[in-house]
Structure P
């Protein structure tokens, strides 16, 4: 049996060039065969030692390629997923999977009919800290999870040709691009969300996509959650915090949400819960303990998992096409929700 999957990249600039291709090259079961982009493709190919193609059709006609990683603008995803499926190539697609839930269902159906696998690129579940947190939650160290908060913001000023700033190309702005990462991550810890409501708008920047989003979620387990994602907060001002509170303690992180493999995690775990503390002296220093976790490149782990599924003829469960449809359904509900004015 082959021990590597030969992969072609469609949309090799941007996140692919900065993060995913370097991560893929570290994956022992992946081989980068070719790259395609509408600009600088020869330079990208030379940088990573791959063949260069000017169109997705030419790349998909390459008989060596078994699978593709798609990192093009979101409005291209459905067409390219369908083309890849028709060519018999397995698909790892960047998030969001498509422009809306209807397109996502079409993508899933196309891959199913062609007998190829579809995986979505929500890579934060592969981060070592988040794997460790899931393990602690499943061990019951927090008791019943009651509330979670996740934060992912950045400074994203108006830029010529930035497709995320046009909802016709990206499906939306801060909510669909960043908040959905956190919907997916919080479900990893607490299970499916059953309802949500969101505020979105443009608070600073004048482009068409939302630069501000805050979401309130309720999970099937009963846990509550909030997600705040903004394109209008300086990078240095946002610590990308993740907070998980339960009936027996809490886990707090800084810097684990994002595109790196580091960050800090600490937890408080009560051996037993006592009676009511009438004094409520909240200035008392709580004894949180540092939590160690494996330093895992989430892009490498994501690609390794994708390739492993292909090599072992096992459909992806993590970041499956079904989960991609579900996240798009949540996204549509979030954008369609309205909070009544006072």
Structure Q
């Protein structure tokens, strides 16, 4: 009888200190997240130095809670998984150093995980039937990628943003209309009170690159609209701006995803990343996939934002492929998907 595989996973790429215990890559026994949102809200965004210090304060507590919740001890584990890039270098180093220390002290193999691979793998946790190949749209504060998942751990980026990531655009527009940080959830909430067709914001098309994205022009259009209203003493309807901006982003994300899925012959589509928690995006993608006869997969919101369960899922499949890292594993802030 095949033995279950238990992984302790650690995630500290940005402003969440997270640890999880995952069984066989798909069953989450614990998923503990210590968020720093309230702290960084004061500054309108993540301050890297503060994030690193807070990770150092919290990481031992978070790991202890993850093990306790899963009713596990280090001796029960088969391996340690950790995010080693991309992300904020100081934040990543805290998690990598912790994982290496545990690996050495407990005598357990170490598996470094790409953060974006973690987001993609979040889909495996609740969708037990999902297996490659499939197309995945990753939308977060730092990334907007269309990725062909050819096999576990085997990826091809076929589309990406040329400038701002979708989540970054959400944050900047939210700041411009006075909603504060984090922008994504606040715009999602306010947009429900507005008219998504009130303002005709642009959708960028990149000649010769039908799967790529660009959001800087859209962001500028929002700022120009606000400036125009202020100069002409026209009331600024924040809900209409939020709804119209969000509609423009979602329209582009859904259209590009469906186009690439059809062109690549993919029958399964998944979404991942923090912006994948957006209720309007999920609904629009679900409707578009249904219309085109595609199967649609998405994680629960808790697995969309940064968490360690997704890192555990990715680490499991890396481990099964024979991937191991030594104690010389280092943080790589600009790690490319598919690099080792």
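Work out relative contact order in percent (Cα under 8 Å, 6 or more apart) for each of structures P, Q, then name the structure with the largest result.
Details: P: 20; Q: 25.
Result for relative contact order in percent (Cα under 8 Å, 6 or more apart) over P, Q: largest is Q.
Tell me which structure, out of P, Q, gives 0.95 once FRET efficiency 1/(1 + (r/R0)^6) of positions 74 and 186 (r between Cβ atoms, R0 = 35 Å, to 0.05) is calculated.
Working through the options, I get structure P.
For structures P, Q, calculate distance in nm of label points 7 Å out along Cα→Cβ at positions 178 and 274 and state which one comes out highest.
Once distance in nm of label points 7 Å out along Cα→Cβ at positions 178 and 274 is worked out for each structure, P has the highest.
If helix-only ellipticity at 222 nm (-39500 (n - 2.57) for each DSSP H run of 4 or more, over all residues; to 500) is calculated from each of P, Q, which structure is the one that comes out at -14000?
Q
Thinking only about FRET efficiency 1/(1 + (r/R0)^6) of positions 114 and 330 (r between Cβ atoms, R0 = 30 Å, to 0.05), which of P, Q has the largest value?
Q
Quick check: 0.98 is what I get for Rg/Rh (Cα atoms, Kirkwood Rh), for residues 162-201 alone, calculated from one of P, Q. Which structure matches?
Corresponding structure: Q.
By the measure distance in nm of label points 7 Å out along Cα→Cβ at positions 34 and 258, tell me the structure among P, Q with the highest figure.
Result for distance in nm of label points 7 Å out along Cα→Cβ at positions 34 and 258 over P, Q: largest is Q.
Bear in mind these aren't lab numbers, they're just calculated from the coordinates by the rules spelled out. All of these numbers come straight from a predicted model, not from anything done at the bench. Cβ atoms are built from the backbone, for glycine too; each structure is taken alone.
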